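Enquirer: These are the structures in question, set out in turn.
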Structure 1
Amino acid sequence: MVSNLEMEEMLEAAIAGIPRVAKAIAAVPAKQRARALKAAEQSYLQAVQDLGYGEAATQKWVSAVMFGLRMKVEEEMLAERMGLKTLYEDLQRASVQGRTRVA
């Protein structure tokens with residue numbers, strides 16, 4: 001039997017792992033991302049059910065966690081796009097500066 005403290009610690013660990021899970025899901029090709037999110041949701045559902053929470057509490061908790069996970073995945077994807085955009089802009093500036101020096 002899992003104590004209330006242990007249950008709380010497990011749920012907190014799941015929440016703390018959201019950034020790592022989001023980073024992994026954001027790295028998945030776009031066509032497979034929905035499946036990865038569904039797999040994460042199923043994993044969270046199973047974990048909370050295994051802790052003995054009722055159906056309503058489980059659904060509420062998992063819905064909240066999945067909302068946070070989806071938001072974090074979007075943040076990761078945006079950061080990746082912005083990073084690539086910044087890299088592209090840096091390369092363009094370097095190219096222009098290189099041409100200016102040669103001329």
Structure 2
Amino acid sequence: MSFADFVASTKTDRLPPTILSKALAALWHDYRGEWDEAHELAQAAGGQDGSWVHAYLHRKEGDEANARYWYVRANQSPAKDSLPEEWQQIARSLLDKKS
């Protein structure tokens with residue numbers, strides 16, 4: 001799935017595409033403002049991908065200490081970009097892994 005198709009899906013579909021990983025589905029829900037669903041999926045995703053999304057979500061929430069913990073688990077440096085830029089970076093990276 002391309003990045004453009006992923007973003008378009010958030011605007012037209014009622015549910016995330018079934019081909020998405022849990023981490024990508026979490027980003028899909030986050031884009032729609034569904035933080036609780038996004039957080040639940042990020043936790044369920046586990047691994048470095050889920051941890052990276054989890055870090056982003058806690059950063060977005062304003063819980064920097066919790067976000068730092070998850071960045072370490074994801075083996076990622078804490079983001080310094082804007083939240084939309086970080087969302088896009090994570091989404092593109094995870095979509096590239098699926099290709």
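Nothing in this text is a laboratory measurement; each read-out follows from the coordinates by a stated rule. None of the values given here were measured: they were computed from a predicted structure. Cβ atoms are built from the backbone, for glycine too; each structure is taken alone.
Enquirer: Taking mean count of other Cβ atoms within 10 Å over residues 62-69 as the criterion, which structure among 1, 2 has the greatest value?
Expert: Going through 1, 2 one by one, mean count of other Cβ atoms within 10 Å over residues 62-69 is largest in 1.
Enquirer: Of the structures labelled 1, 2, one was used to calculate log10 I(q)/I(0) by the Debye sum over Cα atoms at q = 0.10, 0.11, 0.13, 0.24 Å⁻¹, giving -0.43, -0.48, -0.58, -1.22. Name it.
Expert: 1
Enquirer: Kindly point out which one of 1, 2 the value -31000 was derived from, the read-out being helix-only ellipticity at 222 nm (-39500 (n - 2.57) for each DSSP H run of 4 or more, over all residues; to 500).
Expert: 1
Enquirer: Looking at mean count of other Cβ atoms within 10 Å over residues 22-29, point out which structure of 1, 2 has the largest value.
Expert: 2
Enquirer: Comparing relative contact order in percent (Cα under 8 Å, 6 or more apart) across 1, 2, which is largest?
Expert: 1
Enquirer: Among 1, 2, considering only distance in nm of label points 7 Å out along Cα→Cβ at positions 6 and 78, which has the greatest calculated value?
Expert: Largest value of distance in nm of label points 7 Å out along Cα→Cβ at positions 6 and 78: 1.
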